[in-house]
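What follows is a group of structures, each given as structure tokens.
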Structure P
Amino acid sequence: MAIPRSFRLLEELEKGEKGGSQVCSYGLADGEDVTMTKWNGTILGAPNSVHANRIYSVEIECDNTYPDKPPKVKFISKINLDCVDQATGEVIVEKFNTMKNWKRSTTMEDILLELRKQMITATNKALSQPEEGSTF
């Protein structure tokens, strides 16, 4: 039997508050949001790349279809990646395998870690980046 959405989100919130990974973090955008829909995330730029020493902010929206379908993920910090729409900052599902091949077991942390890995792929690591601190 599948874990209900609210239990799954509570698990993710607890893990996010404890601080799972050292290279990304996430939590509720509003602690009073009982629907646990809107989240904020941060990704530390990968070392030895144009992203080194940068911190990228993202918004994550887990609507009623989560975790059966992937959340909407949008960069607030400007970033130049082949899987990010350069006009809106939204992660393009068809160009990001973690969301394109979504599994119910995939978490928000998995998405953030995979986005970080995207920064150092051959395609992305040489792309020039917007000025640090600029936003969509």
Structure Q
Amino acid sequence: MLFACGMNQVRSPMAAAIMQHYHGSRVFIESAGVHKGEHDPFVDAVMEEIGIDTRKTKPKTLEELEEWEGLNFDLVVTLAPDAHHTALDLTRTNDMDVEYWPTPDPTLAQGSREQRLDAYRQVRDMLLQRIRQRFTRSAMGNE
């Protein structure tokens, strides 16, 4: 399964790390972006709060992923409009399902460091809840 967003620096790495933490033994999980972003230390801070280490993640594009591994995913979960449109284009040549989970971009938050971290926490918690709801054991065929 692939999580995709605009720059693969916040939303898709968070979602992939959460999915890997809970379901990584049963599903191959990857993340990528339409454009290449930079590693975001705020992601590391809020993910560490829930016991998930993202310090070694490196942003990559869908194009890079396709070159390295191919795009052989059964499901692509898109978290941003540009990623969704790109994923839909990919379904023309690849047999995959695409789901769109509109997710706010916490990098747009302003204010103090703590206020900005709160925006990241909200996105983390939203993704955590969505993954738990969508990928329960029964939904994954492991009842």
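The value -6000 for helix-only ellipticity at 222 nm (-39500 (n - 2.57) for each DSSP H run of 4 or more, over all residues; to 500) was derived from one model only; which of P, Q is it? Kindly include the intermediate steps, with their values, before the conclusion.
Working: P: -6000; Q: -13500.
Of the structures listed, the value fits P.
Among P, Q, considering only relative contact order in percent (Cα under 8 Å, 6 or more apart), which has the greatest calculated value? Numbers along the way, then the final one.
Details: P: 23; Q: 27.
By relative contact order in percent (Cα under 8 Å, 6 or more apart), the leading structure of P, Q is Q.
A value of 2.7 was computed for distance in nm of label points 7 Å out along Cα→Cβ at positions 4 and 124; which of P, Q is the source structure? For distance in nm of label points 7 Å out along Cα→Cβ at positions 4 and 124, the value 2.7 is produced by structure Q.
Using distance in nm of label points 7 Å out along Cα→Cβ at positions 36 and 92 as the calculated read-out, with 3.2 as its value, let me know the right label among P, Q. Intermediate values should be presented prior to the final figure.
Numbers: P: 3.2; Q: 2.5.
Among P, Q, the structure yielding 3.2 for distance in nm of label points 7 Å out along Cα→Cβ at positions 36 and 92 is P.
Bear in mind these aren't lab numbers, they're just calculated from the coordinates by the rules spelled out. Every value quoted in this text rests on a predicted model; they were computed, and no experiment measured them. Cβ atoms are built from the backbone, for glycine too; each structure is taken alone.
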